[in-house]
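Alright, structures below, take your time with them.
Each reported figure results from applying straightforward, stated rules to the coordinates on display, with no laboratory input. These figures come from a predicted structure and were not determined experimentally. Cβ atoms are built from the backbone, for glycine too; each structure is taken alone.
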Structure P
Amino acid sequence: MGLMDRIRGEFIDIIEWTDDGRDTIVWRFPRHGNEIKMGARLVVRESQVAVFVNEGRLADVYQPGTYSLTTQNMPVLSTLKGWKHGFESPFKAEVYFVTTRQFTDFKWGTQNPVILRDADFGMVRVRAFGTFAAKVVDAAALLRELVGTDPQFRTEEVGEHLRQLIVSKLGSALGSSGVPLLDLAARQDGIGQQLAQALTLELSSTGIAIPRFYIENISVPPEIEAAIDTRSRMTITGNLDDYAKLQAADAAFGDGALAAVAREDLADAAAIVAASPAGRSGHIYDLVGTPITAGQVADRLGVSHRAIGLGEYRRRLLDATPGLLAFQPPMLASIATGIRHGFLDGTAPDLTDLLGRPARDPLVTAVAAASATRPGASA
């Protein structure tokens, strides 16, 4: 305490606070043991509330304005101290100024991922970050629940508590929103409003509200990003001509070829042998056709061919291809391995010799099969 503070005298005749910072939520008026003069002037500026505390008990709360302190406008404090009407003696009390403007510089983020259940992608780990604003709406509750006797309560003292609460509410808010993962970016504002309401309700006992909550970014694991990119490419082509087309373009066969045969030709060959088995007993037929590549199928479909690794192909079979039987993913992965490394491109004349005619074009059959499996294709 400086010399001028002592010279002021024993009694305080003006109580006010000029906030010169941007991070102070509560400031206790420095009484220095002096008594407050009855009739002293209390100045409460806009975006402030003043709270009187008597021996640890909350007393009167003053909204913005200028007050002459008398027993008439200090009803709670007068009751606590047992003052009679017209009491004129100086008194002791703690005075706290509480800032009621919005504090807009809070940041939040998920240190660890939040697990979200999505209808399209299943269980997904997401991370998010953003900003939010906090505001005191009940000064008495704030003093009672968080501040206590702290002479200068700053944003940093409550910031971590708010961030932990946000992370605990984020998962349930995203899950209960019913918004698909693909639409989260477009619905961030709505989800932010929902979170602001939930947090305000949770913090109501502390006198703090969250008027604004912003989600600036939601990120997902790389494999989910890859799946989203796949769907985006479909949209950009403008011809959702289908997911099946895109899948045909994304093939695990590399530049390898498959000596493919149409099912109808295999059925015809089997019927010929069954109808006239004489002379064919013990004969081995190598029923293979004309080698075709995934690139040729992609060209016919009008899309580019993009080779994917065998590991990615296995993952798609296991995670993104519903309806497969247990033996099918390893079988299909084995076939892809054989094609990729050139083990299934050998050809022979046995099929055409047996049929007595040219075999059906396997490329036409492959393109037709790929087109028939696209979403929206008629049965």
Structure Q
Amino acid sequence: MFKLRILILVSSDTLDGPGRCILNTIKNLNKDKYEVEVAFLRKTKQESIIDELKNLKINYLYLGNSNFLKGWLNIKAIIKGIIAIKKGKFQVIHSHLHRAAVFGFFISSFTKAPHICTVHNQEAHHTKRDLFSKIVTELEKRSYRQASNVVCVAEAVKKHVEENLLINKKKITVIPNCLNINDYPFKEKINSLKQILNINDKTILFGTMSRLAPQKGLFYLLEAFKNLTLKFKDLKSFLVLAGEGELREEISDWIKKNNLEDKIRMIGQQNPIDYLQQLDVFMLPSLWEGMPISLIEAMRYGLPCIVTDVGGNSELIEHGYNGIMVSSADVTNLEMAMQKLLADMEYAKKLGNNAQKTIMMKYNCLKTTKDFEQLYDKIIN
């Protein structure tokens, strides 16, 4: 039986939001009709997607990267990608993230294989005017305009792409991020994280799960939590930051400088299944977003969520129904939102229950994978 061979091209092998989305789609594709392999531009120093691919018996390769244009161009990697397409007889290239889209453009141009790009995020460099940002944005514009289709993970991302990359609307498809619900089971709840942190079982545990990067707006959250603890010194609350990234040292210094080691802790990369079930409130103070998989995961576990009104957050969260929405870069409103939930945990529980219902009804991967299958068939035909 004929199988459509698809090469998924990704910037790195990091097990982050986009990485988990790719895994979710691969797991649900019809194995009788589609055959997938994955190509990465670089290896990560963080938790990798590779073990998951091995479990799924998915072949993968590394194309390599370079420091030229901060890794946005590498002739050897492009040549290696062209050879992989021809040798593997792939009919479709599906790139994820902007850097991979640029490589996908060059590989597609030489092999004539149709190229689908998935845009996971709104990027700050699209609106900057320095020389490097202009060059990168022009590369992306050319890549997306030449693509057979551009998939956006949220309506907000679609709007951003239309306005900043000037892509033809007819070429854009919105397919939201999703979860394989069965991959996120409920475990018997234990308070091991609170025990590790040496905090009382009744302490309300706020938590994030993201890269420690400027995009995630973590310093606004830190300031809000500091203000909260100063105003209510007897408040039983604690903040944990899960993840790794370039701001780790700076955040660590900030925590020490403000004498908050007994109230805030960075705990590194965490398994979302174990970690999220031990939080009381999930925080996402991002300055920009696509459709964050960490938020979808938190909602799946029935957590009340406080998020900023950016990107696809507003497509997931209906303020006051299944979460609390605040403006980005807004310390005061972040503080007030946390205070509101601390004062009324029954209201918090109601938000969490509604959040869980939202994910179960609208963001199951069985539907979105069918959307991808229809897109693959349409492109090849």
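The table below lists the values:
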{"item": "Origin of the value 83, 16, 15, where semi-axes √(5λ) of the Cα gyration tensor in Å was derived from one of P, Q", "result": "P"}
{"item": "Which of P, Q leads on distance in nm of label points 7 Å out along Cα→Cβ at positions 79 and 319, largest value", "result": "P"}
{"item": "Highest-scoring label, criterion being Kirkwood radius over Cα pairs in Å, for residues 279-358 alone, among P, Q", "result": "P"}
{"item": "Identity of the structure behind 20.8 (criterion: mean count of other Cβ atoms within 10 Å over residues 95-102, calculated), options P, Q", "result": "P"}
{"item": "Mean count of other Cβ atoms within 10 Å over residues 303-310 derived as 15.8 - corresponding label from P, Q", "result": "P"}
{"item": "Read-out mean count of other Cβ atoms within 10 Å over residues 55-62, computed value 12.9, structure in P, Q", "result": "Q"}
{"item": "When FRET efficiency 1/(1 + (r/R0)^6) of positions 151 and 287 (r between Cβ atoms, R0 = 30 Å, to 0.05) is computed for each of P, Q, the largest belongs to", "result": "Q"}
{"item": "Identity of the structure behind -13000 (criterion: helix-only ellipticity at 222 nm (-39500 (n - 2.57) for each DSSP H run of 4 or more, over all residues; to 500), calculated), options P, Q", "result": "Q"}
